[in-house]
Structure I
Amino acid sequence: MLPRTAQAHTPLRTSKSRRTWCGPYAAAVFMRQHYDAAYEVCLCHTLRDKITGMSNKLMKTVMEANGIYMTLHYCRDVGSYARHNPTLAAWLKTRDRKKTYLVNITGHYIVVSGDKTIDNQSGEWHSVRKSKHRRKRVGYAWEIKAPH
């Protein structure tokens with residue numbers, strides 16, 4: 001389990017020319033690296049010349065290669081983001097607030113740690129109550145465990 005100090009790391013971008021993507025940004029939070037370094041790590045695990053999105057399989061591969069393990073906490077029901085899958089607001093009520101999660105909501109990755117959340121769109125930690133993603137459907141959620 002990552003300590004609650006996971007909220008202390010906000011990935012910085014050193015390159016002004018590149019747009020940030022949610023997958024490498026979430027990986028940067030857990031790896032405690034700059035966004036550009038995490039992007040390069042993610043790129044090493046693909047056969048493409050750039051990353052414009054990440055699959056769940058690629059995210060798991062990148063995380064495990066860096067000693068960060070993901071345990072599935074929630075998996076969507078059959079059907080692409082079916083109406084009976086919980087929204088982020090509903091899912092937040094079911095989680096353990098002392099743990100850190102990587103959440104895939106409608107094709108977007110966010111990190112939830114305690115009562116705070118971060119993603120590439122906000123660029124900083126803020127309250128889950130103020131998240132603009134609260135009404136998005138949760139596809140997958142993983143509890144994050146890092147080596148001690």
Structure II
Amino acid sequence: MGFTLTFEQTELQKLLDEIIGLLERYSDDPSVIEAVLSELKAIYQKIPIYPGIITVCLPKVVTLVKAKQLNKGSEVALRLKDGRTLSGKVLEVTPAEIRLTNCHEFGPQRPCADQAVPVDDLREVRLLTREILQKEWPDLDFQE
């Protein structure tokens with residue numbers, strides 16, 4: 001007698017719900033969308049048969065943090081009070097500002113010069129984490 005799984009018995013639906021939720025939540029931020037989709041692709045290429053693990057890892061790509069929690073080299077998307085979004089890598093964080101390099105300003109996206117962003121101008125700081133599968137489930141990173 002054969003054994004079959006119905007769609008509801010798989011973890012695929014939870015994965016799709018998570019992807020859709022992240023896309024809806026961050027639809028205003030192209031840098032976050034790019035990070036989520038990039039990590040989705042990277043994880044899926046490494047472990048395509050484990051949608052439940054992908055579902056657990058994806059939300060961890062974007063983390064809301066305080067400016068003082070950032071470190072030099074962190075990849076961030078900064079939502080400013082005036083509605084603009086800046087993304088880049090942190091050069092320096094002081095109590096008064098976050099200096100970025102490899103900066104892009106959204107919408108429309110265009111490269112911008114290195115930036116010093118006053119902390120008082122921030123509405124939200126989003127830390128972007130790449131290679132989340134390797135960090136969360138190192139035993140499943142079969143390429144090592």
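Every number here is computed from the coordinates shown, using simple stated rules; none is lab data. Bear in mind that the values here come from a model prediction, so they are computed numbers and not experimental data.
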| Can you tell which of I, II yields -6500 when helix-only ellipticity at 222 nm (-39500 (n - 2.57) for each DSSP H run of 4 or more, over all residues; to 500) is derived from it? | I
| From which structure (I, II) was log10 I(q)/I(0) by the Debye sum over Cα atoms at q = 0.09 Å⁻¹ calculated, if the value obtained is -0.25? | I
| remark: The value 30 for relative contact order in percent (Cα under 8 Å, 6 or more apart), derived from one of I, II, belongs to structure I
